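I've put the structures underneath this note.
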Structure P
Amino acid sequence: MLWGPSVAFMNGACYHRHGVLGKPMRGAVRGPMPKGDSHPNGVHHMDSTKAQMLFMKYSPAMAYVAVVDERGTESLGSAFHVGDGIFVTARHVVEGKEIREVKLTEPVGVPTREAMPAAPTDYDEIMKEKLGFTPLWKHYQEPREISVGPVYHDDSRIDVAAFSVTGLHPRTPTIPLGTHLDDWVYRQNWVLTEAIVLGYPPIPFTLGPELVGVRAEVNAVVVLHDAPKVHFIVSAIPRGGFSGGLVLSEGDFVLGVVTRSLMMNYSATELGFFAVLSVEAIYECLARHKLLPECQRGAWEDSWNTTTTSFLERGSTGGGRQVAYISIYDDGRRLYLQVWAEEDGLLARAIAIARNSLGAGTFLEELQKNGAVRFILGEYKNEHVVRVADAAMQVEEIFERDGLHKLATLSP
């Protein structure tokens, strides 16, 4: 097991319950919600019992990331599981470094027959009758191998990364990402709400990495000039090894990922402000690399992996009414093309072009509620990705030849 001081800390079941509005669901927030629900600024406060329950619920989803840089210096960071074997961490933890080990330190609970195959088949039923609950046994996972990544946010200033591992136990918890996108983070709703921080700051004289849990308050909401995304400032003491760690809101969702200590005059890391990158950048990174887990889609539907080109009415020069669009959805698992036009004749021509370009027998055709037609490719193949792109270009040419004004293509 690799162990050593951390120098990487910027020294210088899953569910979605809430509705959505807009694209990509800018109106829905897992955060400020109506009173009576569990939310940061509502009637529910996090006492030590609730904090411990959240720790017990999600600690088996935490992993340390042991790395070594080009100078041979060893360091340690943190990562957390968001579903389908995919972990989120901070960019600076892994970028330009050799990843020596990724290990989840806390056990998952497994049924008796998995822990002890020789146990009687009815053991759990007997114990449930006696105890009132089914007992679970501790199962510690071996270090996991990275299968995809690490991958990074397109903007090199944004300190987030992700990777996927193989062989993760199916009982590993999935931590639900919040839906508080940057445009909808209103400072007064968040300041002085509570959270817990989970990560792996090295503790001197211990035998190996130990998961550390800290209760904290949100002290401020800021946008940094060198990392133009919403960050939360929390009251915990920043320490090396927390980088890439989880900050979990009292509302039982990911508030953000630990990035760095904000310092002045090269002071000690521990004297800085503890900065936490909010979830929008996490979604962007995962969607960009087609790693957004199915369980995190929830009410977002397909918005994070949909690219849409809109067309305005004839004679428009930048403003006007949308009268047609072309959308491509591609998350690395599912693929479809969707076309819509207000004029029936133009839509019929677009549909005919798309059918011909995609080829008979390769797609399922669905009529949507708004009158759009969706062409769903039956199997995800690279050649189908190419066909969909080609079909979209041909439909686009039809719309433009008909005099419609093309707007810029919008990605998530």
Structure Q
Amino acid sequence: MGESFEKKPIWFVSLTNITAGFDIEKPAVWLDANIHTTEITGTTVLLHLIYTILTGYGKAERLTHLLDTCVYYIVPRLNPDGAMMAMLEKPKYIRSGVRWYPWEEKQDGLHEENVDGDGRLLQMRILDPNGDWKISELDPRLMQKRSPVEYGSEYYRILPEGIIHDYNEFQLKIAQPPEGLDFNRNFPSEAGIKDRKFINWFREHPHEEDLLILKWVDKNAPCGSYVDWYDLKHPQLGRVELGGWNRMYTWRNPPVDFLFLEVERNTPFALMIGELLPKLSVKILEVAPLGNGDYRINLVVDNTGFLPTFTSEQGKKKKIVRPVRVELEFPEGVKLVIRKQKTEMGYLQGRSNKLDVMSLWDDEASTDNHGRVEWVINGSSGSIIKVHILSERAGSIHQYSIIP
């Protein structure tokens, strides 16, 4: 597809059966992964999807139908620079792009870095009477938030593992990474946490749920997924302790033993997206004589897919998806009498607006998935009339009829 900032190839895969139609004239699914540097599992998910589609075509009816009727555009790794940085022996975790942005100088403060060279980016904890954290009462490996009215114990400040740029020994702030360009979340449900509002849960949840997750990690994840705290002589801060979550293989990606399970869960969803796409079909195309060389062309088009031709209400609202258009093409000697050569058929609904499971009412029985256009032309018998039906989201159809 192109090259990254560091000149690494960004691979692009187009999957469809071109003998059943060109990709640009079919409904399409776009999937990309690894926008953020540490989200490397997404790449594996998309490689598994590619493998599933290619090995199943011609053998599985579902997969064969998908590639015959739509196209999958897949970019398994949109950010090869950042992914490479995250997987180095001495890794660095940034948001997305590796290019320094918006400034070309490093800000003062703490920048995340693997200080002890063990290939992990952990947390540092420092004794501080004004710290926000204390050692957990449930498990001494965990840190527990200090209550607003709590005094009289040992408290800690928790920081990312890293080095401080321009440290003055009095003030410490977390610096904004110089790689500030962002190209774009995963929840520990297996641990028994039922609340799926991920960000809200991060901000506030019972400390007992931290212990649930830690116990699950102890049982299921590789050694080192959660690291017991150990002493380190920091080159600037002196004695600190390193430990806590190795988030690359816990919070950002599943433990290795669970990788294939997570991948298998995503593939059916990606396949279903293709099955839900809007799809245009010509129901009627007929040319009928009216006399005196005039003919009526009657065109009826169906959306046979589940989603409407605009796919989402936002796409329609923001006017980034045009209505279905129809263009008439005819040879010299044929003239239009009624209607323009190019016209809009409008948006066609699918079945996504008809979701009631009771059949007592018929208010969802409208045929809003049909579109109809009529023309009157004047021409001679045997002339070929071509009809082009165009849609960005539902594909395009080209058919012809001969004046009788």
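Every read-out reported here was derived from the displayed coordinates using simple, explicitly stated rules and does not represent laboratory data. None of these values were measured; they are calculated from a predicted model. Cβ atoms are built from the backbone, for glycine too; each structure is taken alone.
Observations on the model:
- Each of P, Q could give mean count of other Cβ atoms within 10 Å over residues 162-169, but the derived value 18.2 comes from P.
- Parent structure of the calculated result 1.12, given that Cα Rg over 2.2 N^0.38 Å is the read-out and P, Q the choices: P
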